[in-house]
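Here, each number is a calculation from the coordinates, and none is a lab measurement. Worth saying up front: this structure is predicted, and the values here are computed from it rather than measured. Cβ atoms are built from the backbone, for glycine too; each structure is taken alone.
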Structure I
Amino acid sequence: MAIKTQSQLLLLALFPEESRLDSVISFERVSWLFPRLTAQGLRSLVQYLQSKGMLQYERVGQQAQLYLSEHGKISLHTLFPALDPSRKNWAGNWSCIVFCDAPVGDKQFRYLRRVLVELKALQLTRGVYLYPGKFPDSFVEQCRRLYLQSVVLFSVGSLELGSLRPIVLEKGDLKTLQQLYSGISSEAKQLLSQLSEAATLNNQHKVRFASLFDRYLAALKSDIGLGSYFFPDETWGAKVLQDLRAIILL
C-alpha cells in the first residue's frame, strides 16, 4: 500500500519512543502538523488511515485522541529503515543483487529497480545493488517468480580486502543527512524552549513546526538507516523524530 505524504506525517507524529508500546496524542495537537488543512479534512485523513488499520481513534466525552496501531508501526519500519529497531542491531553483513540478462518485456528491469529504490538499497553500479542484512522475503520471492534467470542474489558476510564504509558514506550521503538532522533537531529544541508547559502554539509557531516536520520527512525518505551504525554519537532520524514529537506532547 502506497502511503501519501500527509498520511506519512500523521503516522510519524504518532510513532512512539522505542521504549514505549504506544503514544496517545489528542486530535487537536495532531492538527498542528497541518496548518492549511481544515478540521473536516483532517477527520477524513484520520478516518482513511483508521480504515486501513494504520491508527486507532478514540473519543471519550469531549476528548478525541489517536495512537499508532501495530500495523501502522510496521508500515513505518518498512517505509523508513532509520526507524526500524532491527537496523540498530545490524551486524555489518550485506545482501547483493547483480542484474544479468534482462527478461523479455522488461529490458531495463524497471519494476525491479523501482522496488530496490523503495527498499533504499545502495546502487554500486547500474546493475549491482547492496542491501544491509537480508533482503525481505517478499523481495526474494518476487525475484524468484519474475527474474529467476535474470538476476543473482547472494550474501556477503565478510570482506577479504578493503572496506565498504567509504561507499556507504558516499552513496548514503551520510554527511549531508547528519547536517540536516542536526539542524532540524536544534530548531525543534529552540521552539520547544519558547513554550511553557501550559502554552499552546500560536499560528506562527504552528507554521514553523509544520515546516520542520516537512523538512524532517524529506530527510527521512533518503535515509538508509545506517548512520547510527557508523556514527553512533551523532544525531539521526529516530532521535530527531522524538525531538519533534516533544512539541506535540507538551
Structure II
Amino acid sequence: MRLAVLDLVGTTIADGGLVLDAVRRGLVSVGVPVAGPRYPALQRQARATTDRPVLRVFADLLDGDLRRARLATDAYEAHLRDAAERGRVREVPGAGAAITALREAGTRVALVGGVGAETRDALVARAGLAVDLLFAPADVGGRGWPEPDLVLAAVRKVDAEPADCVVVADSTAGMAAAARAGAGLALGVQSGAHSPARLRAAGAHDVLETVVELPARLGLPQPPPAQRRGPSVDGQLVSSDSLATGGVSP
C-alpha cells in the first residue's frame, strides 16, 4: 500500500473518556444540563455519532440549532486543546511505532479527524505522532466521515489511486468512507467507538485489535513496542495547508 489513512481519537490517540468529556463541556456551554433526566439519552446519541464532524454531532444533539451547535463545538474543541496542554492526550500504545514502521517501508501516512485543524494539530503534537499528512473536514469543504472526501484528498496529495490506500478507523463512519472512496483495504480497530460486528457490517475487510497490528497485516515487520519517534526534521508534523504545492481543494 502506498498510503495509510488513519483516524485520530480511538484509533491512533487513546480516548479514555476524552471525547465524551468534551461533549459534556460543549453541552454545558450552551445551557444543556448534563445531570438531568435528558442527559442519558443525549449521551447515547453522542456515543452513536461522535465519529462524524463535531459540528454535525452538536447540530443533531441540539435539534438542528446551528448557532448553539457552533458555540458548543468551540467549547468542545477548546476542551480538547486544554486536555492536550495538560498532558491528558496520549497515543494508543504502539501507534507511533506502527506509524514509523509504515513510513520506513515507504508507505505515506495521513492522519484525519473530525475536529478543526488547530485542535487536530494540538492532539497530534501532544501524542508525539510523526506523519506525512494531516487533514481535517475544513480542508474538504466540511465533508468528514462518512463521506469519502478526506480519503480522496489524501490519495490525491500523494498522487496515488484509492486502491493503493488502506483506511484504518474505529468507527462505522470510517469504514463507510473507505468504501465510498474505493479504498483497497478498510480495517477496523477495537480500540475506540464501535464493535467488530458493527465495523464489519459497515464494510471493514478485517478488524484488528489496535493499529499496532497494521504493519504485520500489510506484511511488514512488526515494530518493537519501545520503538517510538516523536516530531523531528525527518518526521515533521505537516498540515495540509503547509504542503509545498497547493492546498486541498474542497
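Using the calculated result -12000 for helix-only ellipticity at 222 nm (-39500 (n - 2.57) for each DSSP H run of 4 or more, over all residues; to 500), pick out the matching structure from I, II. Source structure: II. Comparison across structures I, II (criterion: mean count of other Cβ atoms within 10 Å over residues 168-175) gives the highest value for II. Here mean count of other Cβ atoms within 10 Å over residues 128-135 was derived from just one of the structures I, II, and that gives 22.8; the source is II. Comparing Cα Rg over 2.2 N^0.38 Å across structures I, II, the highest figure is found for I. Could you tell me which structure in I, II was used to calculate mean count of other Cβ atoms within 10 Å over residues 56-63 as 9.9? It must be structure I, since only it matches.
Across the set I, II, mean count of other Cβ atoms within 10 Å over residues 144-151 reaches its highest value in structure II.
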